[in-house]
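Listed after this line are the structures, all set down as structure tokens.
Only the coordinates and a few stated rules stand behind these numbers; no lab work does. Quantities reported herein were computed from a predicted structural model and do not represent experimental measurements. Cβ atoms are built from the backbone, for glycine too; each structure is taken alone.
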Structure 1
């Protein structure tokens, strides 16, 4: 079960069954019907792990290979008790994420094909048409204008520039994944939070996740310090561990809870104000939950807005390509006709 869509459907159905009163083992036994050998093996592994005393978050993480932040959500649900609700939400999230990935593929697929075709046309122009133009210019004593020379030079150079950029990107990606384990996840998160545009998405994501899980823990009757200790105890998201340690350290130093967020670059600026307001009126858990929903809505709106801009930008880029190719062919003809 590797596709996020299948994982999402399974988690959503599992959460729904738990909310209807099924035990975890009963729900798994019902959902993993013996249709295929892989399903039978998966059911045996999951039920066997549960019988050995492994936690639900550990079993789901190992057997379903779900993203780390989803595993962290399930881990926290073991402490605040809303397991069915958490699994349903996690399933819905994975389904939405899969749909967004498919939308991005659809948006990029056709324009990317046009870019490849345009580059192939540029290569053909460079290898076939431009040498003939040069021979024609020499035979009739025609001297191309400076603008035309610049355009021809751009078309001749672009395939090489694009290939170099693509190769550099591939090498950088490979090196990043090779050395990722050697680099502290905290340093990676801090660096990413400094990149324009990307930082907004990351801060919204961190703010949504932290506010949501803390609100659930507080609602279950756990104190702020105990909630932070629970968040620190999980190993799925190292950044959350670091955040919890810093917040606990601030509380031990006697700082008000909302002031402890000031030195952390991972959150939206509004989060300390939300915490301060919630503590002042005694509704911290409720206001954190509402704020997490606002952050999630902003994330969805920003993602949809980005998808709307991607395709027009790529089509504009491709259009400029085609115009450059057209002018590189037609301008010499027009200029030679004017010289006759």
Structure 2
């Protein structure tokens, strides 16, 4: 047995790697006496730690997720993974779940996510990968709240007026008040545009949505794209996911590329039997994306200023520019263009 380290520090928890080794040998009997190498994966957060385990002879690799129970969505990861596997929605295969021990073993998808393709050629590499990603998420969005599957696990609370209000307050309190002024924050709180937005989104039919559908949460495995970090799965507006991907502040897509992908997604909706008009689709995309970007901007402000993770502050100018861009579209919030412009 070889280690990179004997003790790995996880968010909010100290994880002795020997426990991971012992439990892995128990849940994978053929590895009982095998030579294993365990290394910590840097990606992690929200009370979770990720570890890669490789069997020396065959080179087979798996990932172990260790989590705490301070956030309810951490406990949902394994049952949601099992659900996605049963419905052939691209997610890592679930190998084992130690519920009392707060550990999950899943397929190792490698380290190439959609964001890593940013410098690749659009037509030959990026566009096919993004289109495959949209096919993947369409299989999720095709599951509608009006006729839910019987084996649906417990989910995070559905998007409703309260959650949309929380996201808007997050934006106003953590971004506007911090980076503009409290006076402008109060002005925005009293503007009817945000209230109308949350009411409109709450009235729309809901499907299963990823909730954090951005480039770093889509792994590229050969010709496949596979979802990760989906423990926040819930009922919501599909365009919220689509906007998360197309207007992802971490990645640059040109307006032409975004238009191409929006057209592709709408074509998938029509092929799946949707009768939504193109005009309504465009409006819902603008509205839902505006809501999503406000949430992201609040997160950037909170993580950067309160948590001291200053790297998140680098994404604020991009997020601001995209909110201004959306404010000029049909369905956009002119009040945000006035505030941010």
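With FRET efficiency 1/(1 + (r/R0)^6) of positions 71 and 111 (r between Cβ atoms, R0 = 25 Å, to 0.05) coming out at 0.55, pick the structure among 1, 2 it was computed from. Attributed to the structure labelled 2. The maximum of mean count of other Cβ atoms within 10 Å over residues 279-286 over structures 1, 2, that is, the highest value, falls on 2.
Looking across 1, 2, the calculation of Kirkwood radius over Cα pairs in Å, for residues 103-238 alone that yields 17.5 traces back to 2. Once relative contact order in percent (Cα under 8 Å, 6 or more apart) is evaluated on every structure in 1, 2, the highest one turns out to be 1. Between structures 1, 2, the calculation of distance in nm of label points 7 Å out along Cα→Cβ at positions 159 and 295 yields its largest number for 1.
Across the set 1, 2, Rg/Rh (Cα atoms, Kirkwood Rh) reaches its highest value in structure 1. For which of the structures 1, 2 does the calculation of helix-only ellipticity at 222 nm (-39500 (n - 2.57) for each DSSP H run of 4 or more, over all residues; to 500) return -27500? The read-out was computed on structure 1.
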